[in-house]
1. Ranked by mean count of other Cβ atoms within 10 Å over residues 226-233, which of 1, 2 sits at the highest value?
2. With helix-only ellipticity at 222 nm (-39500 (n - 2.57) for each DSSP H run of 4 or more, over all residues; to 500) coming out at -7000, pick the structure among 1, 2 it was computed from.
3. From 1, 2, which structure was distance in nm of label points 7 Å out along Cα→Cβ at positions 10 and 306 = 5.1 calculated on?
4. Here log10 I(q)/I(0) by the Debye sum over Cα atoms at q = 0.20 Å⁻¹, for residues 42-145 alone has been calculated and equals -1.07, so which of 1, 2 was it run on?
5. Of the structures labelled 1, 2, one was used to calculate FRET efficiency 1/(1 + (r/R0)^6) of positions 210 and 346 (r between Cβ atoms, R0 = 30 Å, to 0.05), giving 1.00. Name it.
6. From which structure (1, 2) was Cα extents along the principal axes in Å calculated, if the value obtained is 70, 44, 42?
7. With mean projected area of the Cα convex hull in nm², for residues 130-313 alone derived from the coordinates and found to be 21.9, which of 1, 2 does the value describe?
8. Tell me which structure, out of 1, 2, gives 25 once relative contact order in percent (Cα under 8 Å, 6 or more apart) is calculated.
Structure 1
Amino acid sequence: MFKSYYVLRLNNKKDLSKLFFKDISFFKIKYKKEYVLLYVNKDNFNKIEKYFKIYNIDVYKIGGLLKYKLLLKKYNIFMITVLLSLVMIYMFSKITFDIKIMSNNKEIVNIIMKELNDFGIKKYHFVKSFKEKEMIKKKILNDYKDKIEWLEIDLVGSLYKVNVLERVKDKNVKNDIKQNVVSSKNAIIREIRATSGEVVKKVYDYVNKGEVIISGKIKKGENIKGVVNADGKVFGETWYNVRVELPLSYDDKKITNNCYNSLTLSIFDKRLLILKKIKFDYYDISDTNIITNNIIPLSLNKSRICEVKNNKSFYTYDTALNEAMRLSKEYLLKNLDKNSEILLQKKLKLYEENNIIVVEVFMKVYEDITSYEEIKEGDSDADNNFRD
């Protein structure tokens, strides 16, 4: 399988008989329409080489181990560069470049940093195994159980990120600040979840921004019997108008099934293909990291390269409306709380202006409208010192 051999092309078939008399052996001969392929080992290649010009012979292919030796010789600088890069990536991935302790307490930071240093977790040292890391974490928690409630040591690339929760001793702290729960915007109340205070509005009441929904002033009749810290959650129905602008024409890029795989080496913002070249004018590349390092911008990837076809497309009013509905919903949800829900989408206007299509969309939303205002001494029920 790995024996070296040469495949020679004899361009004049009539010369084949002459070569048999030169003490040259062929272990295979293939006859083609206009030439003959001769298979020889290395010893016979050396014998026939001097007849190349005389009989119009050239090397058609090289096989076996010799093929790979010649490839290594041809690409030796490239292969050495790739090999050194892989070694560098591996070495750098095993070295700690920074340690970040997530705490504002200087005492806790100093304690953890000292302990980590004592256990060998420090800059420019090799990273610890998972087993060693867990042992270090347990030892620190055990030694400082009166100061540290929880500790996690995570290795992110070549950065140790230490999350810590300080143990807080029980203290009877009196909080003198009292508050009302108010609406953060104009809305119709859909749900009230009060945990303390007096509910002064009902579901389906319309409220303006800053209007009290759960009061901290506890009343009996017309008299205020006490002031507490009102708390709870209020959800309401709110309204938005979103304007979406779309060009009349756009580039419709489609990824085809004409794809192939290649190894790529990424260095900073450059991508180098190993052995294969990109053969498309427009293409899409998706990478799967084989070896990577978060500190040094160097990685080896398995890349999927697919041809991309660019087509010029035009919006009709129907397609523009569908796209506007999608974009307006996407935009609004991105800017609202994760528990929000769009109840209704409705087109208000659709028109063309300065070579663009404009769509105005009305949105009805269910969202958290909870906000607070501080109850100051001397405030009357009419006072409304709203703070968002």
Structure 2
Amino acid sequence: MYDAVVVGGGIVGSSVAYHLARAGVDAVLVDREDEGRATDAGAGILSPATSSRTGSDPWFEFAVEAVGYYPDLVTALRDEQDGEVGYDRSGLLSVALGDEEVEAFDRAADRIEQRQRTLGEPDPDSYAEVTAAQARERFPALADVERAAYYDDAARVDGKLLTAALRRAGNHHGLEIRTADAEELLVKDGAIAGVRTDAGTVEAASAVVAGGAWSPAFGDQLGVEVPVEPQRGQIAHLDLAGGGANRTGADGSGSDTGDWPIVSPFRGHYLVPWPGGRVAAGATRETGSGFAPRTTADGVREVLDEALRVAPGLADAALDEVRVGLRPVSADRLPILGGVPGVDGAFVATGHGATGLQLGPYSGKLVAEMVRGREPETDVSEFGIERFE
């Protein structure tokens, strides 16, 4: 019998399982490797300071702590496994191209200034307005912009690489990983007894539901509602390899895309450069799409139109692939973390929406602490599932 079983192997579930194993807990991760998992498609922007989310100070404070945990986690993972981790500091450019966006730019600057005053983040030295020429120097494919600001502390993470690193490191600490479909949580006398899978029963004293957009399937078994629905996101990956105008600014200067910052305009899209001439352009936010992780002509057009509006220097890039992820969006757009009332040993970790890569590793750490019967180092009571009762 295991101490704990984690259901779902995306970034959140893999983090829970890794942190349990690192703490000496006899844990097993059960993952059916769903097509369309958000972790595999996410852009991986780590920049809560520039987030447009204004309605929840608890979310912002949690996000700051979550991103602040990344350097420690990355250091540990580099010591505990041999593969790439997929994390890098990159910086972020906020850009406004027209009058409407200039107004949004000014509101964002005011929001950042207010956060600095009231919450102490971001560091005043890390964020500053820059000229259009300075912005173009940092991201040579950029259009002529009206306004721009640069945030030095932003980072990016490749969800596939980080999740694989968490699993390898977890295995190093004794984590068992099973590829199987968790069909039913087993509850006996008000407590978790294990999980029934299509490959047999896994007996365990506790269970963590971290199934992303598929998590609501376990709600009835736990006697709670898990109000999460899939939101489809399509992200185009562009390949600039081969040089040419795509890699040069108006003055002929060039830079490898690995040195380019993230670009964040004000229409809900973004550009995330990676080494080797790759730029991820996204993303759609499609509700009502159901569990259909497929590309659509309209979605691809939306992403590419916006990418080329913001960065016309990408026009000759090859369309390498379009990734599709189903983000688990909760009813109030906040994560769902913690124990399930009335069922001993039952925990939920889902609902991160478009910020799973930003929040997921830290969420996993905190839920692992709760599974071990400890008070988490950060108060997550605002994110408990009981808020939906």
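1. When mean count of other Cβ atoms within 10 Å over residues 226-233 is calculated for 1, 2, structure 2 comes out on top.
2. Working: 1: -7000; 2: -9500.
Here the read-out was taken from 1.
3. The value was obtained from structure 1.
4. 1
5. 2
6. Source structure for this number: 2.
7. Values: 1: 21.9; 2: 14.5.
Checking each candidate, the match is 1.
8. 2
Rule-based calculations on the coordinates, nothing more; no lab input. Just so it is clear, the model here is predicted, and its values are computed rather than measured. Cβ atoms are built from the backbone, for glycine too; each structure is taken alone.
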